[in-house]
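The numbers here are math on the coordinates, done by the rules we state, and not lab data. Here the structure is a predicted model, which is why all the values come from computation and not from measurement. Cβ atoms are built from the backbone, for glycine too; each structure is taken alone.
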Structure I
Amino acid sequence: MEFFCYHRDRPGSSTLRDELLEEHWSYMDRFGKELIARGPTFTDDDVPTGSVHIADLPDPAAARAFAFDEPGYQAGVYRDVLLRRWRNMLGRTMWDFPGGRTGGNRYLVLGLGPAGAGAGAEPAVPDDRDELVAYGPLLSDDGVTWVGTAALVRAPDPDTARAVLTADRGAGPYAGVEVHNWEFGGRR
C-alpha cells in the first residue's frame, strides 16, 4: 500500500529541525527500499516548511508508525501531518525521474478536494509525464474514495506547477490547490 506523508513544520522550529537532521536521515535510511519520493519543502528564502515522504508500506498501522515515530515529529518540529493513502500513477520512484536530481525548479502541488457536489472522479495523469517526479491521487483511509491529488513536478515557476492540477479543467475539481517549493531529499 502506498502512502503520502507531509509533515508541516511548526513556525520557529528550523533550529530544532537542523539539530535533528542526522537522526531524521538515519530514520529514513531504514525505509530506503520503501520510499517512492522524499524531500523538504521550503519558502522562497530557503526556510524549511515541511517534509514529504511517499512510501510503499504494508498497511495503515505501519504508515502511522512511519509518520509519527519520525524523530522530528517526536521532538515537536512539526505542527501537523497529512497522511493519506496514495496511488503511484507513474509507476516509478523519484530516482527514476528522467529529469534527474538537479536542474530546474521543483514543487509539491497538492490539490485538496473535491470542490463541489458530484465531484470525486480521479483526474487523469497530465500528458507531459516527463516533468512529473511523482503523481497520484490522495485517497480515503480504505483506499476507495478520491479526496485530492499530490504531485511532485519540475516547472519554471509556481503558476506552471499549479497548472499540472488545473490545466484544461478551469479551476479544477479541487477545493484548494497548494504549491510549495520542494527538492529531492536524502543524504547529500
Structure II
Amino acid sequence: MSIQPDRWIREMAVKYNMIEPFVDKSVSEVDGKKVISYGLSSYGYDIRVSDEFKVFTNVYNTVVDPKNFDDRSFVDMKTAVCIIPPNSFVLARTVEYFRIPRNVLTICLGKSTYARTGIITNVTPFEPEWEGYVTLEISNTTPLPAKIYANEGIAQVLFFEGDEECELSYADKKGKYQKQTGITPPKV
C-alpha cells in the first residue's frame, strides 16, 4: 500500500468521479480575499466544510449516547461562519462528495491553520467503495469561542492505494453511512 501523489488523485478524480466538485489546484484566495486553502495538494486533497452545521447544546440536558442518539443534542445552523462555543463540538459536512475506489483507503487529518488555534477536526477513514458527503467532527478545545469558515479548507485527505483490491468493501458490507447526503449523527 502506498500514498498517492497529486497526479494520481487527479486521474482518479476524473476516472471514477472520486471527488465532486474537484478543484485541481490549491486555492488560497477567492475574489481577492485570503481563504483557508482547499483543493489538490502534493499528496492529498484539502476538503472544504459546507455551510451546514449541527452545534451541540445542553438546553434539553440530554445524554450523548452513540447507541441511542437524541437529535435534541444539536441545534441545526446554516451559516457562512459557525461559532463553536468554548470546549464544545459541532458536526458538519464537506462540500465535496466522494466515491472511493475498491482498492483505495483514505485517512483525513485536520489542517494546521485550525489545529494551531485549538480546533481539532476528526474524520474516520473512507473505506474502499464508501460513497457520500463526509460528516466532519470539529472540536473547540479552547476556553474561548472559535470560528469555522464555511466553503473554506478544514482538513486534508490522504489516499492510499492497495496493491490489490480488498475482499470485502464498505459497499459489500452495506455500511450504515453509505451514500450519506447530509450531516449524519451516529447510528447503531
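Ranked by distance in nm of label points 7 Å out along Cα→Cβ at positions 148 and 164, structures I, II are led by II, which has the greatest value. One of I, II was used to compute helix-only ellipticity at 222 nm (-39500 (n - 2.57) for each DSSP H run of 4 or more, over all residues; to 500), and the result was -2000. Which label is that? The read-out was computed on structure II. Suppose Rg and Dmax of the Cα atoms in Å works out to 15.7, 47; of I, II, which structure was it derived from? Going label by label, the one that fits is I.
A value of 0.35 for FRET efficiency 1/(1 + (r/R0)^6) of positions 12 and 132 (r between Cβ atoms, R0 = 30 Å, to 0.05), calculated from one of I, II, originates in structure I.
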